[in-house]
Structure I
Amino acid sequence: MAAHQLYVFNQNYSSWSLRPLIVVLKFDLPVNVSAFNLADPVSKAEAKKLSTTGFLPALTVASRYTVSDSLAILETLAELFPEKKIWPTAFEQRAKARAIAAEMHSGFSNIRNFLTCNLRVRYPAQSWSADVSSEIKRVLTIWENARTEAVSSENDDGWLFGQFSAADAMYFPVVSRFLTYCVAIDADEFPLAKAYFNRVFTDDTVKKMYRTGEEEDWVIEKYENVYPGMTFGKLVA
């Protein structure tokens, strides 16, 4: 039995939970995962007891102490399992990966507020505000710059720094949002960012996570009825 326990909220809705979860699954870490339902007050109350902040995700390490916050959890997992190389191994790439991970962790509030996480649905393309558009462009620029450096590196596998890392985990929920909301990526301006976006969805772990999210029967109305006059809660062709 795994000595560590990761507590997460709904896989379909909880972008913060997705970040450490994809690392646990992708690196096949010996960590038990327990999911709680944000839509159920009882389940939500039980989850809050497991976290020092009252929020999930949270990681209990060897039944001794609990780490809250997705980025702190990723750093903890990287130290618990150094052989897995959760961050890039080269110092410069590792520093850059941490910088863009921290930028995602602390920024992009407009994307969070107006493109809420929902793996199950596909919304028609929208005209975004200047603030949202600016943040979308910044994300694409980050991807483009990272991939420009990584594309010619040894053992490049299409991820931001060549091999999958914690940086990809931090941006995975944004990749999912761009799919959910049909965010257009200009292949002329951001060719490597677009290729990266497509690469993410070829990954077996990502496919598995999408299947799990889509199969959840937990529904939270405020994350479904985003646009008036449309029916949500299921995959839209």
Structure II
Amino acid sequence: MLYWPGMHASATNPRASGPALIHEVIPVGWLQCNCSIIGDPETREALVLDPGDEVDRIEEILKRHHLKVKAIVSTHAHIDHVGGLKKLHDLTGAPVMMHADDLQLYRALDMQAAWIGMRPPEQTEVHQLLKEGDSVRWGPFEAQVLHTPGHTPGSVSLFLPREAGRVTLKVPHLFAGDTLFAGSIGRTDLWGGSFDEILRSLQGKLLLLPDETVVHPGHGPATTIGEERESNPFLQPQ
């Protein structure tokens, strides 16, 4: 939920992923959270990342590509990223995963809904708690879990290196949630946010990734680590 003022609020098509990856991004809900559907064209197994709302649209994409969801991951527990968790889990049976440090925030969806004047969504069980160094696997893919607190205590980013399990990708990919955006970073003035922590996450983890890494943020257009290193005003040397 949300991003610093001045960043773009709608997603563009992601950078080319190469033939080894099905990747569709759909902005969902009135806060336009980017939901990523990442599938394998051979096994037809898929990961769904941040199904914040509009599960019917997510289902249409899954059916179009004949994909079976193996995992549902929330990069963090703000309402715009988790609003569709129960409906998608009930539809697919896939386990729901998030970091333990965001469970308190997830259990406070009533409070979050009151902040923005909306009806709270139903909650589901969280089936797997993620932590730094874990891997999320589906089909031949293996994504690395990076704990990137700051926007929320349990924010995570998923990193798909070029050698992503049994597949070689054209470029590495980072699914950054609301930690890093094109030209901005996640806001830290909400519950559990910390500006110092998000800078440590950015400088100590995300900026260590290769410059060619394509960043898929939780809102707005895709970018690269190199572009953000060079031009993001929050990432410049002090």
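Remarks
- Structure responsible for 2.3, with distance in nm of label points 7 Å out along Cα→Cβ at positions 26 and 170 calculated and labels I, II on offer: II
- With log10 I(q)/I(0) by the Debye sum over Cα atoms at q = 0.07, 0.10, 0.13 Å⁻¹ derived as -0.22, -0.46, -0.80, matching label from I, II: I
- Identity of the structure behind 3.6 (criterion: distance in nm of label points 7 Å out along Cα→Cβ at positions 122 and 146, calculated), options I, II: II
- Of the structures I, II, the one that 16.6 was derived from, the read-out being mean count of other Cβ atoms within 10 Å over residues 34-41: I
- Among I, II, structure where helix-only ellipticity at 222 nm (-39500 (n - 2.57) for each DSSP H run of 4 or more, over all residues; to 500) as derived comes to -15000: I
- Among I, II, structure where FRET efficiency 1/(1 + (r/R0)^6) of positions 90 and 194 (r between Cβ atoms, R0 = 30 Å, to 0.05) as derived comes to 0.30: II
- Among I, II, structure where relative contact order in percent (Cα under 8 Å, 6 or more apart) as derived comes to 24: I
- In this comparison of I, II, the computed figure 18.6 for mean count of other Cβ atoms within 10 Å over residues 74-81 is attributed to I.
- At a computed 4.4 (distance in nm of label points 7 Å out along Cα→Cβ at positions 66 and 130), which of I, II: I
Here, each number is a calculation from the coordinates, and none is a lab measurement. Everything numeric in this text was worked out from a predicted model, so none of it was measured. Cβ atoms are built from the backbone, for glycine too; each structure is taken alone.
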